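Given below, in the form of structure tokens, are the structures.
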Structure 1
Amino acid sequence: MADIVVGPLVSEVVQLLREQVRGRVITAEDEGYDEARVVHNGMFDKRPLAVLKAEQVGDVIAAVHFAREQGLDLSVRGGLHSGPGFGTNDGGLVIDMSQMRTVRVDPRDKTARADAGATWGDFNHATHAFGLATTGGIISTTGISGLTLGGGIGYLSRGFGLTIDNLISADVVTADGKFLTASERENEDLFWGLRGGGGNFGVVTSLEYRLHEVDQVYAGPIFYNLEDAATVLRMFDDFIREAPEEFGGFPGFQIAPPLPFIPEDRHGDPLCLVVVHWAGPLDQAEAALKPFRDVAPIVADGTGPLPYPALNGAFDALYPKGLRAYWKGAFVKHLPDAAIAAHVEHGSQVPEVTCTMHMYPINGACHRVEAGDTAFAYRDATYGMVFLAGWTDPAKDAERISWLRDYYQALSPYSEPGGYINFMQDDDYGRIRDNYQQNYDRLVQVKRSYDPGNLFHMNQNIAP
């Protein structure tokens, strides 16, 4: 990219953009700049030349032209949750779509079209009014666009597939400023690449999804003593391979937060947990979840019936904006005893309540899509595993990152070469080919077709 403009040229250059958009363009000279430049991950403190609060697609088209013509780094953001901080940059342009968040539901066709700035909280609120949902994430403040473009792993994956398996179409502004719709019927190569290829091919401005009947679910965390963690993990791994697809829970490790259903004398203790989730008939929930009652003594049980949106937002408070965070991701096919032992060793050392490991099951409906049907390559994996360290004190950066890297490295012999791009950190670029396996070369061809100059490189980048 070209050198950053400085001095009096800044206002002149930015004025060119202001004359072409309706959304507010915020620079360091404007009130609200420090708030506008902040992303969810507190590790990133960058100073873009300008942040455009886009109001409509015309703003996005103008901004893409502007960034390309001025040779600026271009970041695109919706929910701000990008772990590697790709939603911001130093000296470039940020397209912030957080004001574009309308969700329109068609209950007759069971579809919904959402603006790219919507979060899963926005989306679930709109669809739940009709007793409908689609596969979304685990945290409701996550933006729909970033999660979808990476693949989309969530509570409903085993029953309905990944988020991309429910994507009907997407509106996209490409690097040359063209507005395209991608679907199975038009711009099919672009549609293929968007489903797992991340933000490499353009700015997605709206997405259309297939919905399913999901209203009340039975869900919540069950905590177990660390001494029973190996038993719980073995049971889960045996259970999930034949479990009804209405089940979408996951195991992990967690320091017990000060919640009313957890005994007070266990607050702050590291524990093993399973977040159970049953989306089938509620009168079948207890029978379906009986293995989790019987596997080991229960320290605390926070399960019960609740609306699906409440489940999707249940853990939001643990991961507030500004939390410092470091991620790793891996796909897992098998969970041998040695892998379970490594989990118990490192998961038992979880250092604070905002640090964790989760293993999200992605079998069931996810396996009924072929590896080459979308850009998401690991259709034979049993789990999408995430390691997350979250903390607030900058003095603990090295310590928290070290814990996470040690845990991740201990599991690498039992994991696949690549991982889920939504769980990749900015130091994971060397794994980009492994993340896409046999689909990588085709993704390069799509990139060359729609972004030959690599304007969209602030991502897990597929170089043209």
Structure 2
Amino acid sequence: MSTTAFNALRENVRGSVIEPDDPDYESARRVYNAMADRRPAAVLRVSQTADVIAAVRFAREAGLPLALRGGGHSAPGFGTVDDGLVLDFSGRRGVWVDPRAKRARAEAGATWGDYNHATHAFGLASTGGIVGSTGVAGLTLGGGIGYLSRKYGLACDNLVSADVVLADGTFVRASAEENEDLFWALRGGGGNFGVVTSFEFGLHVLDSVHVGIVAFPAASGFEVGQFYRDWLATQPEELGAFFAYHQAPPVPFIPEEWHGRQVCLIVGMWAGDPAEGDARWRPVLEAGPVVGSLVARMPYPFLNGAFDEGNPPGLQGYWKGDFARELSDDILRVAHEFGATVPSLATANHFYPIDGAVQRVAPDATAFPYRSVGFSPVIAGQWESPADNEANIAWVRSYWAALHQFTEPAGYINFQDADDQARVEVNYAANYRRLAEVKTKYDPDNFFRVNQNIKPVLLGQAAPEPEATPA
């Protein structure tokens, strides 16, 4: 479309409309995953909710695909789109805290670093992600796994309300009292139902925590993985920790001779009685030959931002994710085999626990249905050079194929890539039929389709049943 055509949008928004001939276009079109090298017709840097209403109406009338960008961390690059309009919320990062009510409201462009900074000032927190630069919006809409999941549930379980611009440009609030069906679908159903312009969360008392980051040689990974599985099962829900394989980063607590070598790690925090912190981490320090460790009491935001430096924007990226009922010895053997060959410094293989409070929510209480599995594995391939794309993608796919023999057919949508679209129905299991019906009510034309897409039901046609296995 021409600049003249976008003038109609400019006249109805306060934010900047950036087109290919504008000097800011190259930076405006970029997302975290450099493999998502797309060229939108325009990018709107949103100034306020009125901009969103105008943009949705404009894009519908013009027949433009619409991409929504909060933090921009989407592995498949859903925060951008070729020849369409991008709504960029990076200028809308405000977070307001009501310490008396224990509530926080975050704008659609806020990151978990923004959110934790604001809530920590009042000694409060709720479940967020593992990387502080991840967007609040995308993580929450997909479910939201984090360090506090065992104690306080997923990010979507802490969601109290959401402000939403629908596909016809109308504005609504979704909560347990208003538009309850939409509120249900937003909690795990992704960006399928509208543009969420702000999120309201319930907060919990949390200040400093006892952080643990303990690295072992990858050669010890099978035994360390068995220890982690058995140890975590005995720990109260105040202990949130994951098992991982990485190349050792160049951090002060890991000796220089180990930098860039494959290691396995146990990473997490104790959020219970501060006096118990050292004792809770002591068994981990005795679980195998320790390469390096950091065990100390620190503010909660420190841990949530500890991996930010290793996840800069502009890397190539390709991800796969599943659910696992348990960390079986078969899973740990596969992880040990591939963990010894992690191909790049930014590539991460994590096994996140999703038991405790996550499992106390009924499978049909929110759109996120997998409430009986114990872990969410992710293989997050990230590297610098496009020349390495073929080899690294092949490594991720080979690892996932070997692992998938022992995991569930479904996986966490925030850990899946664009070629996982065929798994969408099984990812939502028995909830898919209801999600398709909600999609039909709020977005019958599938206007919001740049996502892990839930398709509306065609007139006179029943919503499909989920498949037993991924296509």
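Since every read-out is calculated from the coordinates, none of them should be taken as a lab result. It should be emphasised that the depicted structure is a prediction, and the values quoted were computed from it without experimental measurement. Cβ atoms are built from the backbone, for glycine too; each structure is taken alone.
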Next item on the list: Identify which of structures 1, 2 gives the largest calculated value of distance in nm of label points 7 Å out along Cα→Cβ at positions 126 and 222.
Entry: 2
Note to self: Say we calculate mean count of other Cβ atoms within 10 Å over residues 366-373 for every structure; which of 1, 2 gives the highest result?
What the structure shows: 2
Checklist line | Comparison of 1, 2 by mean count of other Cβ atoms within 10 Å over residues 46-53 - largest value held by | finding: 1
